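Read-outs: derived from the displayed coordinates by stated rules, not from any lab. This structure is a prediction, so every number in the text was calculated from the model and none was measured. Cβ atoms are built from the backbone, for glycine too; each structure is taken alone.
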Structure 1
Amino acid sequence: MSKSAYENPLSSRYSSQEMQYIFSPDFKFRTWRKLWIALAQAEKELGIDITDEQIEELKANKDNINYDVAQEREKLVRHDVMAHVYAYGEQCPKAKPIIHLGATSCYVGDNTDIIAMTQGLYLILKKLVNLLDRVAGFAIIYKDMPCLAFTHFQPAQPTTVGKRAALWAQDILMDIKTVEEQIKNMKLLGSKGTTGTQASFMELFNGDYEKIKELESKIAKKMGFSQYFAVSGQTYPRKLDSSVLFVLSGIAQSASKFSNDLRLLQHMKEIEEPFETNQIGSSAMAYKRNPMRSERITSLARYTIANTLNPALTASTQWLERTLDDSANKRISIAQSFLATDAILELHINVITGLVVYPKMIEKHLLAELPFMATENIMMAAVKKGGDRQELHEKIRIHSMEAGNVVKEHGRDNDLLIRIANDPSFGMTLQDLHSIMKPENFIGAASQQTQDFIYEEVKPILDQYDSILGIDVDIKV
C-alpha cells in the first residue's frame, strides 16, 4: 500500500471486509453483469430474439471480468458503462449484440446502487441483532444491582445497572424496527430508459406496455426484489438515499448515546470498556485507561449523523428528469455512511461484550448520596414514632444543608445520618436509620421493568433472528 497518497481510514482502520466488499468495484461490476443477464433473460422470455446460447455465454463469463480491457476502453470513450459493455462483449462475441439492449446507463448504475444499499442494510441488521443480544444479556445479569441514577448529571433516585442497559437496548430495538422497515421499502429502479418514459422499450416491444411492465417485474424478481419504482426520471428518486442514510443516522445516535454514557461511567470508575493487557492509554501518563473505543464510536457517529445532509441536499436539488451533480457526492457519501455505521456497530459489539463492572465503586457512590434521597422515608418513620412532620421536615432540611456543606466544602463523608441519629426529635438510632437505607428499597420497579422488557419485547426479536446470532468482531486498532 502506498504511503505517499491519502487512504480512507474507514477502509484501512475501521470497517469490516464484508461491508467494504459490498461497496467495492468488484461487487459493482459483477452486479452489472447479473443485471445484463437478467435483462436478456426477461427480454427473451417476452419474445425478443435472444438465444439460449447467448444467455449461456453471458452466464459463463459473468464472474470472469476482464478489468484490463474495460480500463483501457474507458480511457478512450470516457464512459464506464459503455467500457464494460465493450469488455463483456469481447468475452461474449455471440451475445455482444444484445448486451444492454434497450437500456441506459442508469439501468446498471442505479439498480446496482440500490442492490448494494439493500445488502448493506442486511449486514447492518445482522450486527444490530447481535448487538441487541449482548446488551440484553448484560441487562439481565445486572437487573438487580442498584446504582446511582442521574438527571442533568446530578444524583437522582437510584436505578439499577441492568435498567440503564435496558435503555440502551430499547434504542437498538427501535433501530432494528427502522432497518426492517427500510428494507421492506427498497425498490429497484427497473428499466426506465433515458428520461423514465421507457421509449426504447416501447419500440423494442412494438408499443406493448403490458410487456414492458412484465419486463420490469421479471428483472426485479431475478435480482431478488419484489418491487420496482412505478415512475421515475432517468434515475431512481434520490429521496431513497436520504431515507436510507437517515436510518443509519438513527443507529449512530443510539451508539453515541451509549458511548457517552459509558465515558461518564468510566470517569466515575463504575463501568469500563475493555482494556487489553498491552494497551497503552496515554503516551505521557502510563497509568491512564482512556475510553478510546467509546470515543471512537462517538467520533464516527458524529460523522454519520452529519453525513445525512449530503443526500438530503442532493435530493432537493435534482433538476427535472435528472442532473449529474449527484454522482460524485453520492458515490462518496452513501458508501462512507455504510462503512462508518458498520465500524460503529463492530466497536459497540466489542465494547458491550467486554464491559468491566466495579460493584464496590457503584455501591460507594450510591451510599454517599442515598442519605439525602432517604430523607422522606426517614421522616415518615419518625412520624410513626410520634414526631411532628412539619418540625421534622424543617430539621431534615437544615441537617441536609449542613451535611452537604461538609461534603462540598470540607471534602468529608456525608454525615447526615449521624446528625439525624443525634437529634432527639427523630427518636431513631443509627441502626434504625441504616435499616431504612437498603439500596434495593429505593429502585422502584427497575428490576421488574428490565426483565419484562427483555423477555416480552427483545426476546421475540432474538428468537426471530436466531440463525444470525453469534458473530465475532475484530477491532483493528
Structure 2
Amino acid sequence: MNRDVYQEPLVSRYTSAEMQKLFSERFKFTSWRRCWVALAEAQHELGLELVTRAMIDELKSHVDDIDFEVAAAKEKQIRHDVMAHVYAYGLQCPQAEAVIHLGATSQFVVCNTDLIIQKKALKLIKKALVNVIANLFRFCSKYKNLATLGFTHYQPAQPTTVGKRNTLYIQDLLMDLDYIEILEQQVKARGAKGTVGTQATFLELFHGDHAKVRELDRLVSKKLGFDRVFPVTGQTYPRKLDMKTSETLAGIGESAHKFAVDLRLLSNLKVQEEPFAKEQVGSSAMAYKRNPMRSERMTGLARKLMGLPANFAATAANQWFERTLDDSAIRRMDMAQAFLLTDAILKLYMNITSDIVVYPKQIERYLRAELPFMATEKILMACVEQGQSRQKVHEVIREHSVAAGLAVKEQGKENDLLLRLANDSAIPFTLGELEAMIGNYHEFTGRAAEQTDEFLNEIVSPILDRYKNLVGNIDASLKV
C-alpha cells in the first residue's frame, strides 16, 4: 500500500475481494479485449473476409496478458484510453492489428464491458441478499415466541415477539430481491450499434446487407454472455438503466439502514445487540462500552448509497440527443461506488445477523414495567365480569394509572399500578390475581408467533429453496 496517496476506504476496509475484482482495471481491460474478440469472431462467422481465423486466434491468445505500461504511455500521448488499448493490443497481435475495433466506436467496448460488470455484480449482490434473508429466517424461527415490547413513535406499545419484529426486515429484503430480479431482466447488451447507434459503418462493411448487420448485433451480444440486446441505442446504452440500477441498490441501503438503526436503539435498551468480539474495544476512554459499531458503519454506508440515485437521474436527464460526455467522469466513480457500497452493507448485514445477541431477562424487565398499563383493559373486563360498573372501574383505573405513571417519571419509582389497584376496594382482585393476569406475556402478543410461522413457511421458505444454491459459502468476516 502506498501511504502517500489517498486510499478508497470501500476497497481498503469494507468490501469483498470478489466485488473489488469486478471493478478492477484488469477486469475492465481484459473485458474490452473480449469484446474485440467477440466482434472479430462474429464478423468472421458472418462472412467478412477481412477477418481471418488466424487473426482471431492471435487475439484470443493475448486477452489476459495486457501491457499496462504501454497502454498508459500511449494514453498520455493521445488522450484516449480506448485507442491506447487498441494500440497496445495491436503491438501484441501484429497479424490482427488492422481489424481490432473494426467498425466500432469506443462505447462498443466501454458500454458492453460496463454491462458485463453490472450483470456479474448483481449476481454477487443477490447471493449476499439471500444469505442475509437466510440468517434472519433462522433468527425469526428461534425467537418467534419470545414476547417483547412493541414500539410506536419509540414509545412502549403493545407487545410483539422478537421473531415477528424481524420478519419486517425480511419482508423489506424480499422486496429488494424482487427488484433485483426485475433489474436483471433489464440488463441487456449494448451490442454492435456503431457511432450514434445507426450501425452505418457495419452496414458498409457488409455491403448493405441489413440482415447480417442485425445478426452481428445479436451474435456479438450472445458471445458476451447476453441473451438480449437493447434494440435501439444512441452512442451509449440508455443511461435510464443506470438510474434504475442505482434506485434498486439504494433500496437495499434503505432496508439495511432501517435494520441497523433499530438494532442501535435496542442496543441502548440492552435487550438486543450485534455480535461483540472477545477482545473488541468499544471506546478508547470508556472501557465498559459496547458500541454498536457495525450497525453504525452500516448506517453511514447506507446513507451514502441512498444519496446516489440523484446523480444518476441527473446524468440520464442530461444525455443530449445521441450522447454527451458529461456522464463519463461521474459514472467512473458512482457506478463502482453504488455496487461497492451495497456489497459492503450486505457484508455487514450478514455478519451481524449471523450471531445477534438477545437478552430475554432484560426484555422481561421492560415488559413487567409497561404491561400493567397495557393490561388495564383486560383488568377492566375482568372487573365487569365480577359485576362491577364498567364506567366506575374505568375511572378508578384511569386515576391510578396517571398516578403510577407520574411516580415512575417524576420520582423514578417502579411501576406499582397493580399494587395501587389491589389496594382499592373498587377492584375485586388481590395483587396476586392481578399479577397472574399479566404473567403470561405471550397472551398479549396476539398472532405474532403464528404470523411469523406463516410468513416463514409460506413466503420465505419457498424463496430460500429456489435459491438454495446461493445459501452459505460466503465470507462475511470484517477487516476492521
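Tabulated results
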read-out: Given 2.0 for distance in nm of label points 7 Å out along Cα→Cβ at positions 170 and 354, calculated: source structure among 1, 2; value: 2
read-out: Structure with the greatest value (metric FRET efficiency 1/(1 + (r/R0)^6) of positions 362 and 458 (r between Cβ atoms, R0 = 35 Å, to 0.05), set 1, 2); value: 1
